[in-house]
Structure I
Amino acid sequence: MNAVLTVALPVFAIIAVGIFAGRAKLMTDGDSQTLNKFVFKFAMPAALFGLTASTPPPGATDATIAIAYACAAFITLFGGYLLAKTLFPVTGPEAGAHGFASTLGNAVFLGLPIALTIDDWARPFVVLMLVEGVFVIAIGAALMEPRKDDGSLLKRLRGYFVGPLKNPLVLAMIAGFLYSAVGFSFSGPAQTFFSLLGRAAGPTALFSLGLFLATHQFPALKSVAGRVGTITLLKMVLLPAVALAVALMLGLDDPAYMGALALFLFVPSGVGSFIIASQYGIYQSETAAAVSFTTLLSVVTIAGVLVFFA
């Protein structure tokens with residue numbers, strides 16, 4: 001319970017301040033977008049590079065949680081796709097958006113700021129972010145891409161998997177791991193620079209998330225209840241159950257790694273699922289409602305993770 005008060009309460013308080021700023025019209029949706037750009041392109045990459053560059057290269061335990069999450073993500077992503085096609089009158093790309101929202105978590109804006117405050121949780125959390133950034137985003141984008149019979153399948157497939165490598169968060173993590181693997185020293189002015197810039201990522205991201213929730217119109221839950229319900233069950237029940245089961249089967253017994261994995265799994269659906277769906281012009285109401293509903297639910301799930309693991 002102490003972890004909930006010392007970690008979760010301040011986190012959700014910052015989100016609440018962002019909501020207040022939006023509701024009171026002290027800041028606008030445009031401000032939210034600007035803050036997101038700062039976090040996405042500068043502050044969070046600095047935090048991730050600094051974290052990975054100053055720690056040893058990935059080891060066996062890192063591989064264990066990566067495999068556990070990858071297995072669960074694969075099952076959830078394609079399970080969500082097939083479930084949507086079976087239960088609802090949706091197109092292939094819409095079913096892809098359904099599976100993507102069921103799998104992608106709000107790791108950047110909600111999970112990582114929490115992980116950074118708990119001893120030994122940040123490193124495994126970043127490993128999971130790297131898997132999600134390359135694996136889930138690549139396949140999710142492929143499933144959402146409108147089908148074209150233009151004979152350029154190989155070209156499109158290459159774009160799907162090269163695309164995540166243009167993501168500044170993914171690039172920062174890869175660069176940091178390579179920097180550490182080469183054995184360069186990470187200290188002095190460089191460490192101070194990345195530390196100072198990286199510290200802005202967590203609170204800014206949390207505030208921006210609250211501002212986003214306050215300045216976006218979400219659809220009436222009744223109109224999308226069935227689809228949001230299945231996304232919630234997949235994201236908050238199936239994904240964690242499979243990943244934790246695989247981790248235990250593989251013999252993961254490090255408390256910090258189990259805690260980081262649980263936190264990663266129980267964050268809500270990521271805002272990125274709504275943003276990417278919007279880029280394709282599909283499933284926007286459903287993903288927006290899912291982000292909103294699972295974010296509210298995450299108050300309970302994240303508090304539970306902190307009680308049991310922190």
Structure II
Amino acid sequence: MNDAASPEIASVLRLAFGRSVPTVAIPLAVGKSSHTLAFALDDPALPARVLLRRYPPQHHARGLCAFTALQALHALNFCAPDVYFLGWSYHTRFLLLLTEYVEGRGVEGQPHPFFARVGVSFAQTLAHLHGLHWTDLPDLPVKPRGFLLESLGRAADELGTPELRNVLDWLESQAGSVPELPHTVTHGDYTLHNVLAEGTRIVTVLGWENAAIADPRLDVGYAAAALAAYGLPLADQFIEAYEAAAGTVPHRAFWETLGALRVMTRIAQTLAQASPEEVEDRVAQVWPVWENLLLYVENRTNHSV
């Protein structure tokens with residue numbers, strides 16, 4: 001399929017590369033955003049494949065975060081896609097971000113075998129991100145821990161879920177004795193779904209829309225909690241590999257529990273937005289994950305939720 005007839009796409013490619021480029025559409029996996037397109041470029045002097053992400057007006061800030069993070073990380077040779085163009089469509093009002101299309105295998109619905117293959121590299125890649133030496137930090141949102149606790153507190157009150165409030169109460173009781181580390185660039189959503197691998201090695205990290213300047217343990221706790229949703233052993237293996245690469249994580253239980261609260265809040269919010277006809281099926285789908293996260297929190301805190 002040749003997409004040169006699309007004025008928006010043709011304009012983006014011309015602005016990015018200085019000339020018109022023949023293209024062939026690349027099919028994306030089921031479940032990819034409807035606002036994402038991929039193309040092979042028929043020009044040996046240009047990148048072989050590119051990805052065009054289109055952010056609607058309500059997500060412009062997320063697109064800008066992704067652009068800022070990717071540009072800064074590529075300058076330090078971190079394994080993130082290169083950026084070719086950032087613009088805005090007058091016609092659609094969408095923010096347009098053109099990046100490198102990186103080949104690799106993703107989780108593809110099989111978290112356990114994927115983690116068994118790439119788990120060590122997954123942890124080492126996050127340690128590498130947190131260990132980057134910045135002359136100047138990029139202009140990303142700053143996320144202090146207090147802000148996160150406040151926003152999670154508001155969500156817990158709105159949702160009225162007792163488990164969320166119990167976890168939050170424990171975190172608030174501990175926060176005063178957990179000093180923050182110097183802030184650095186954090187991914188914000190570092191999970192198996194946002195990495196691609198070749199064999200046992202992570203080759204690129206995707207999904208930088210939640211990038212921020214924050215305590216690096218925010219990423220560690222969230223990644224561990226997202227893995228704990230599939231079972232406690234995955235979280236334990238990830239932490240062991242991360243600490244082998246980056247050193248001991250101070251006050252780790254606090255940040256892992258904070259990560260669990262973030263994951264649980266997302267689940268509760270998704271259920272709250274479901275229609276009455278959908279609720280029963282969705283609860284059945286997420287209940288094993290919810291139970292795994294409760295067990296994870298109890299394991300880390302020695303506190304019954």
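Values as computed for the structure displayed
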| item | result |
| --- | --- |
| Structures I, II, by FRET efficiency 1/(1 + (r/R0)^6) of positions 89 and 193 (r between Cβ atoms, R0 = 35 Å, to 0.05): label with the highest value | II |
| Structures I, II, by relative contact order in percent (Cα under 8 Å, 6 or more apart): label with the highest value | I |
| For percent of Cα pairs over 26 Å apart computed as 44, the structure of I, II it came from | I |
| Of the structures I, II, the one that -16500 was derived from, the read-out being helix-only ellipticity at 222 nm (-39500 (n - 2.57) for each DSSP H run of 4 or more, over all residues; to 500) | II |
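Values in this text are rule-based calculations from the coordinates and carry no lab data. Here the structure is a predicted model, which is why all the values come from computation and not from measurement. Cβ atoms are built from the backbone, for glycine too; each structure is taken alone.
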